[in-house]
Every structure is written in structure tokens, then in C-alpha cells.
Structure P
Amino acid sequence: MNRARVPWRRVPAPVVDTVLVTVAAVDAWLNMWDHTPLGVALAALGCAALAFRRRFPLGVFLLTLPTALTQDVAVAVLVALFTLAERSRDRRLLAVCVAASAIASSTPWPLAEVDRTMTLVFFVYGLATAAAPVLFGQLLQAQRDLARRLAEIEEAREHERALHAQAVLARERAQLAREMHDVVSHQVSLIAVRAGALQVAAKDADAEEAARTIRSLSVTTLDELRTMVTLLRASGGHATELTPQPTLADLRKLVESSGTQAMLTGELPPAVGTPAQRALYRTVQEALTNVRKHAPGATARVELWQDGDDVGVTVTNSPPRRPSLSLPGSQQGLVGLRERADILHGTLEAGPTTEGGYRVRLRIPLSAD
């Protein structure tokens, strides 16, 4: 889209460099007053150096300064300043280069009696002239940075939308699988049992055959329902078997594969119920995901603990070591964990630490069922 709006960006770089060198040479030829071999050589060197401005922006600018000092030229110095400003992020360096350009253009050559008033006027004019390409170059640099940042944010949003859609689909498939397993399969099983009983008790041959047919169809339907439930619970994965629910035994693998420098400490008694184990696992999973997403480079500590009749887990991370993108989020992760904790008569606490990190702490009864 941007390239369509700015057609000149499609021009090859060698063509642009050739045009700029030609324009700078014409400018030097028309405004040259020092036709000595030294003056001509400095002007030619400054104009030819523009062909290498992309690789050596600061060096090319320094080569154009003698031209600005000995001749009344402007194109070569301004082009070199623009290229340097477009590629450099050192504001102090750019300020020094602007001042150097103004000094070179306002200093009389050869050095003779100096008119201080006119020199000051030319210096101020030179500052304003040199500042223009620098500001324009910084503007283009900021535009590129903004476009790159927007592309990163849009990519992150697309990724999150895809994850959210997958989560919604998995939740709906799991809900449908539960309904089919708990309701439909139960009813079909009753039909098969009743048909079997009727087949045994039937005295009429036609009734016995009908009962046998009903029972056979019911068994076939049950097999198909089990296959459908298996596929639904797989949630689009490659496995065709039912995915087992995570337990505390899976925590170490979760921590090691989290993509974060994390350490797991502590142990819990074997008496922890299955719902409590799932809650502890999901809490660690969500906390480590948030660390990886919102605190790049941070370290995390996962601590399992028991306090009387309660068990829990605390996930604490250090401050981020790198700046993070302001990524969009559903803000439902911690809400879901609190709801899960409430169902188990527990509590979930989450908030920043005094050191600049973040802590998530889940407490649930040992007998949570």
C-alpha cells in the first residue's frame, strides 16, 4: 500500500545515486569560483562520494565539507546530511554535523579579513539550511519505525485472534463431546440394554428379530458415537485418542518447555485430588505464558507448597530485561483462573512485586474435589 502511494521508491538505487551525483556536479560547476586544481579536485571528490552515501554516510558527509568550504555549493552537502539523518539515531552527532555544515558554508575562503556581521548572518542561514534535510531524514526514519511497529502489532493481533478462535473451537468441541457422551451415549446404551432384554424375553419370532435389530443398531450407533467423541476431544490435533488431562507429574515438562528461564521447586502430597492438580497446572501454564508475553527476558520461579490443609503454587517473575510490545489481549486468563479457584473453594492472588516483577499465587484446600 505504501509503495503504491510513493512511486519513486520503486526507482532502483543506482539510478537515484547517478541522478544525485549528476545534480551535485552541475550545482558545483555552475557555482564554482575556485578553479584551481585543488578546488576542482575537492568539488569532484565531494560529488563522486555521494555514490557511496548509503554504505558510509558519515564518511561521505565529511568528504563534502571541504567542497562547502571552498565553493558555493549546496546539493552535495545537503544530500549527505539527509542520508546521514535517515540512517543515524545519534542526535548529538547530527547536531554536530549541522553545525559543521553551517560553519563550512559561512566561513570565507581563502581566509582573509572576516566581516563578523555577514559571517554571523551566513552562519544562521547555514544552520537553517542544514537543519532542513536532517529533520526530513529523521521524519522518514520515524515513519519506517512506526510502520514496522504497526506491522508487528498487527501480526501479534492476528496470532492472538487465531489462538482465541482455536480456543473457542476447542471449548465448543469439548462441550459437544461431553453432551454426546453424557446424554446421547447414555440414552443409546439404555436402548441397547432394553432391546437385549426384549430379545431374550420375546416369544414371537418377529418381535425377537425386531429386538435383535434394534440392539444391533444401538451397538453400532454407540461405536460411532465413541469415535465422534474421540475426534471432538482431540480438538483438531493429529492424535485420535482421548487427550489426557494434565496432572502435577506434567509440571516439570511444562516448566522446561515454557520458553522462559524458569525453576520448579517444592513438592505436594500424593493426596491432592485430580481437580486440584488441574487447577495448579493451569495456573502455572497461564502465569508462564504471561511472563513470556509481557516480560521478555525475565526469569521465573514456580514454587509448590503446603500450608496446613491447603496446598498451592506461587509463580514469581523478575522484571523484564527487554522492552515488550503493547500486545492486545482478552484479559480473561486470570479471570478464568479465579473462577476455577472459586469452584474449588480456593483463592487466587495476582499483582506486581516491589522489585518490578509479577506474582501469581493460588491457594486451594487439599481436599478440593
Structure Q
Amino acid sequence: MDQAEDEVYCIGCGAKIQTTDKNQLGYTPQSALDKGLEKGEVYCQRCFRLRHYNDIAPVSLTDDDFLRLLSQIRDDDALIVYVVDMFDFNGSMIPGIHRFVGDNPVLLVGNKEDIFPKSLKRNKMKEWLKQQANLQGIRPLDVLLTSAKNLDEIEILLNTIEKYRKNRNAYVVGVTNVGKSTLINQIIRLNNGTQDLITTSRFPGTTLDKIEIPFEDGKMLIDTPGIVHEDQMAHVLTGKDLKYVSPQKTIKPSTFQLDDQQTLFFGGLGRFDYISGHGAVITYFENNLMIHRTKLSNAENFYTKHVGELLTPPDKEGLEKLPELQRHEFHLDEKSDVVIEGLGWITVPGHSTIAIWAPRGISTVVRRPLV
């Protein structure tokens, strides 16, 4: 490419376009570049395939590259818009976030609010988010719940950013898979009618460089690359199984009347053992994830016999990628939510002893119930 073309960037991920090394960021064939320049829409090959075929390719951007980009935030006087996934809160926390923020103010945004049933109290969810952020060393100016699918809520988000940024840049930060790029796409659409400027998918790690959107005062809304958080459920599944753990519609809770020594399987991805106690447990998972009940004494054999077939996801192919399930035991004095991060949760009565099984490396958390 000549000098002018050296300045061309992929509108999907922000990587600089190059036509020489197909294994490096920003590669696109010369013929595709020529067509893209004619249309005014240049994508790297990776984003083109992701956009049209939902096909993800590995890239060479390292954790150090991500951290180097984020470290610039600390040195700027800016508002930090910190986006987390309400459905996978712990899995969407940026490790060491307080180090990147510095003294900058933080607006905490809980995304994917639309998948939660209306019975869940929003003020309670906000307060819980705030408490969890405090544990991470972050004291947000405000907490906002939003949905990238709702343009009215995007307008509220924009107005809230404007309220707090005070003529400064605003950096949007988050780990991969929290819906950050979808939020940015909606902001762009709201402002100038351009749809899907930034490549989005259910796959982790699809925005690779900063993307800047100007405010009227000349400052920028800056979309930073998603930090790869290896403890997300998305990292242990194949692409076609991700739809079972990434709800796209409002979750419909299911109630199971259980006695002690009974087990629930959540596909082949998780397991709940009611060791002692009894009563109704309520499950909150993606609506298409099959839940199977069996006796605790039969659970081990049931899993070994049926995982990858009756107990799916994963299918046989995905089973090779899935880490073994690990057991975590809890005694609950009070009614609690027991969470498998990135998969869902079970609301359990108090005075219960339970075990929760999750793929190795995936967090399990007990919290006060959201209902």
C-alpha cells in the first residue's frame, strides 16, 4: 500500500489495514481493500468473516497490548464509563480496574438489563452493583442499568455521560462479551444513523483498538478494546454453544420443588445438589438451556452416561474443550442466590446445604437474592 493507504483502518475493530501478512492484525487482500475503498467501508478479513459468517479468527494482540492502551486512561482527565454484564458480573470485572482509573470519576453501567424479569427490583440491582464495585476499589459517581437494544435507554445513557463528563473525554471500558460494542453501535446510530459500525458478536475479543466518537465540544467518546477475562464461561465453549449462555430475551424463571438428596443438571455445564433442606428453588438460565432432575445418588452415573447427548451443551465436539466440573459446597443460613458466573443462578431457601458444580476456572458466588 502507498502512504495514503497506510492510514486506512478497519471500521470493525480499528486495526490498521495491511495487505502483506495474513497472520497479523488488519490483514485484508488487496482486491478486498480496493473494493472497500470504493464503497468507503474497509474491513480487515477477520472482521469481514465475523460480520458475514460469524467466523472468529485468533489474533496476535497480547494482554500487554490491551493493558498499554488502558494505562493511557489513568493519565487523562476523563470520565470512565465502566460497562459490566449484569448476567455475568464477576466474569465481567476488569482485574485491577482501580489502577487504570486513577483519580478519574466512574459511571458504572450494568448492561443487558432487558434479560432480567421485571419482578427483579431494579433499585436492589443497582445497590448490589454499587457494593460489588466498592469491593473492587471503585466508588462510582452513579450506577445506571441499561440495554443496548433499547434506544430510549441509550439516550438516557448518553445524557448521563454528558451530565458527568464536564467537557472532558469519556472512555468506555469493559471486558469482552459485556455488550460494550453493541452499546457503542447504538450510540453511533442514535447520533448519525450509521448502523453496525463496530463489529459485534457473541465471541470474546472482537474490538482491537480505540474507536473515537466526537462530542460537540471537540472532546471524544472513546471505545477501548475489551479486556480478555479468561474466567468467562464464553471461553470454555465452542461458538455454537454460546447461544445457550448468552440470553437474548428476557429470562423465564423455572420453579422446582426439591427434597434433599436431589440434583439438577443445567445441560452439561453445571450441576446443583440439594444435600440437605427442602422447598422450592427457582432457576434463572437462558430459556433454551435444558434442566434435568435426578437423584443425587445417581448424578455421577447420569452425567457420565449422558453428557454431550442428553445433557447438552456441550455437544460431543464441545466436550473436548470443556474443563471438568468442580464441586463447591455452601451452607445457606438465609435465602440466597447461588450463581454460576456466565451461566445463571438458583434462588435457594435458607437453612440449606448445597453443592454447586461449575467448569474448572468458572466462579461460583453466593449473594443476597435479587428477588
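Throughout, read-outs are computed from the coordinates displayed, never taken from laboratory work. Here the structure is a predicted model, which means the values were calculated and not measured. Cβ atoms are built from the backbone, for glycine too; each structure is taken alone.
A few notes on this one:
- Structure from which 20.3, 79 was derived, Rg and Dmax of the Cα atoms in Å, for residues 23-166 alone, options P, Q: P
- Taking mean count of other Cβ atoms within 10 Å over residues 95-102 as the criterion, the highest value among P, Q goes to P.
- Structure (P, Q) behind the derived value 12.8, 39 of Rg and Dmax of the Cα atoms in Å, for residues 47-118 alone: P
- Entry that produces -21000 once helix-only ellipticity at 222 nm (-39500 (n - 2.57) for each DSSP H run of 4 or more, over all residues; to 500) is calculated, selected from P, Q: P
- Ranking P, Q by relative contact order in percent (Cα under 8 Å, 6 or more apart), the structure that comes out highest: Q
- Parent structure of the calculated result 87, 17, 10, given that semi-axes √(5λ) of the Cα gyration tensor in Å, for residues 71-262 alone is the read-out and P, Q the choices: P
- For Kirkwood radius over Cα pairs in Å computed as 28.2, the structure of P, Q it came from: P
- Mean count of other Cβ atoms within 10 Å over residues 151-158 - highest-scoring structure of P, Q: Q
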